[in-house]
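Below are structures written as structure tokens.
FYI, it's all coordinate maths here, none of it is from the lab. Just so we're clear, the structure is a prediction, and the values are computed from it rather than from any experiment. Cβ atoms are built from the backbone, for glycine too; each structure is taken alone.
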Structure 1
Amino acid sequence: MMNFKLKTGKSVTLRQAEMSDYESVNLYLNKIATETIYTQYYPGRSVATPDQFQKDIQNNLYCLARDEEKIIGAVSAKVLEPNHPWKNKICRFGVHVLKAYQNQGLGNQLMVVLEEWAKNRQLHKIEAVVRDENRQALALYIKHGFIIEGFRHDTALIDGVWHGDYDIGKVLD
């Protein structure tokens, strides 16, 4: 667990999710889904079952950022193919922060947590997919040493408009 202050002076706690967070994580993800098209979540999408959530938090990074009363941001990461001898040192991640808490240093702090987690597990590479219009996220990731590795056209049809995705990655030291 770690505490820090946002640029506004508000205190935030970062910690790995626990099973008792299941309901509040669902509420948070539904809120994220209504605020942005930049995640895989969309309004009305059901999230993980309690059993899947338990499995995810046991085997992966699922760090929650909380102010006193609610989840305001999160970073999650997992090795996609942990039993594959050639791909077991690569993880995929996602970061999201509620709009009211953006541009206050939380994204930077979540990226630090992500990289520490990956290095502690002796992973070689961290990667993600970023929606083409999400310039704020791209700037954050590039600031943290990620590079754009490719672009995929027309990967999501949202409200009648096709969007593409950037593939980004960072090789760890």
Structure 2
Amino acid sequence: MAAIQITNTNTNLVITNGANVRTINKQVIREISILRGTTIKIDIGGGALRNIFILIADITQPDHVDGPTLLTALNAMLEPIDVQIEADLTALSESINTMQTSIENILPASMQEPSLIDEARENVIYTGFADPGADTAQPRWAIMRTTILEDVIINDWSNGLQTMTAVWDDRTQLAYS
């Protein structure tokens, strides 16, 4: 049994069988298909004699459990580079959003300047921390309630957290600890 590896470069598929290496430009590949459930056919145009036929059992890379999974992996290798870049950019954007949320949750609101302060109630002050321009109706606020009882000043945070997940407009109804 041969150990054939099919690898992907940006512009080529590289088929390695021991010391024999064949590089095929992806642009000339018309189709990759399965024949009789046992053979991969790489159609590079120019007629049947120019096609490449490889027994599925001989292919060790990409990893696969059967012909259809191998076919899926090989077709994914043919995906145009701009589609791969778009997918990479989408994944990168999602990672950046996740990191931004993590950073916002790491930086305690008490380390920032307050965005809004409400002193309308006697002996209670609500201090709101948010990114500039945050909508007061959106859950983008960390809210500290300061209660003054005689000589004691108590600072509590909405939901017990210094994270920007509360709604400023709901500040008087929130739970504080």
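Figures for the structure shown
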| quantity | calculated |
| --- | --- |
| Read-out relative contact order in percent (Cα under 8 Å, 6 or more apart), computed value 12, structure in 1, 2 | 2 |
| If mean count of other Cβ atoms within 10 Å over residues 25-32 is computed and equals 14.2, the structure in 1, 2 | 2 |
| When distance in nm of label points 7 Å out along Cα→Cβ at positions 41 and 57 is computed for each of 1, 2, the largest belongs to | 2 |
| Which of 1, 2 yields 46 [percent of Cα pairs over 22 Å apart, calculated] | 1 |
| Answer label among 1, 2 for the case where Kirkwood radius over Cα pairs in Å, for residues 89-144 alone, calculated from the coordinates, equals 13.0 | 2 |
